[in-house]
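Peer 1: Got some structures for you, see below.
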Structure 1
């Protein structure tokens, strides 16, 4: 069981695994995420995530939407991370590819909102952890009875 818990990240006072699946689209679902734009967007996403201390676990960019599996530290909200990624990637894409900006008003190339779903351990694993923890507490309390 201990090996299973070694996969988690550790901070000063936390042990964590916060994984999310996010999906978002360009406004009007235009098929603009192709060729050099797609390659540049990949680089931008990697840089933005690194700046935010977010790990991209997996990603796929289709012509009219993108999926990312992200690991986001618990000190950051998904909403904040998505706001920063969408804002900064839109700005950088329009700067590098002005033709994109002509299809949209300003630098607003992403549609409002996004889809997000948590990805993580299942309910059975959580139950096992709680049971294991309860057993350890009980054994510790029994040991105190005999030491006292």
Structure 2
């Protein structure tokens, strides 16, 4: 499971994501988000996450350029690193890092063979925010405005 610690970062890591070295998107169309939702989930237990930021990254002998600020051509190498970290004897539940799309926040990945649906809960009955309808559309419009991206919808 791939996620973020806040709605803004979730949108930046998905809808407004761009690969390193590629041009930043300048327009998003409503049709691109109509079927998308943001799900808010909370852990029901403490999760052990490998920190791929700050001192955690340094402890692994890595730097941001090797792990986070990589072009798509390096994704196989970052996937290989994720597998090595997954296979660590400490059996971490996932990875957390500074979002390349929003460097004031964190993105994360939870390993599906270690974290299951019983380990997570939605804080409200629906736990989801549809992006193609209000209030999700307002969130998308606000973020597009902040990022100087045209929203056609």
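Peer 1: Of structures 1, 2, which gives -7000 when helix-only ellipticity at 222 nm (-39500 (n - 2.57) for each DSSP H run of 4 or more, over all residues; to 500) is computed from the coordinates?
Peer 2: 2
Peer 1: Check the numbers for distance in nm of label points 7 Å out along Cα→Cβ at positions 89 and 129 across 1, 2 and tell me which is largest.
Peer 2: By distance in nm of label points 7 Å out along Cα→Cβ at positions 89 and 129, the leading structure of 1, 2 is 2.
Peer 1: Identify the structure, out of 1, 2, from whose coordinates log10 I(q)/I(0) by the Debye sum over Cα atoms at q = 0.11, 0.13 Å⁻¹ was calculated to give -0.49, -0.68.
Peer 2: Checking each candidate, the match is 2.
Peer 1: When relative contact order in percent (Cα under 8 Å, 6 or more apart) is computed for each of 1, 2, which one produces 40?
Peer 2: This figure was derived from 2.
Peer 1: Comparing Rg/Rh (Cα atoms, Kirkwood Rh), for residues 25-104 alone across 1, 2, which structure shows the greatest value?
Peer 2: Biggest value here belongs to 2.
Peer 1: Of the structures labelled 1, 2, one was used to calculate FRET efficiency 1/(1 + (r/R0)^6) of positions 41 and 57 (r between Cβ atoms, R0 = 25 Å, to 0.05), giving 0.50. Name it.
Peer 2: 2
FYI, it's all coordinate maths here, none of it is from the lab. Remember, it's a predicted structure, so these values are computed and weren't measured experimentally. Cβ atoms are built from the backbone, for glycine too; each structure is taken alone.
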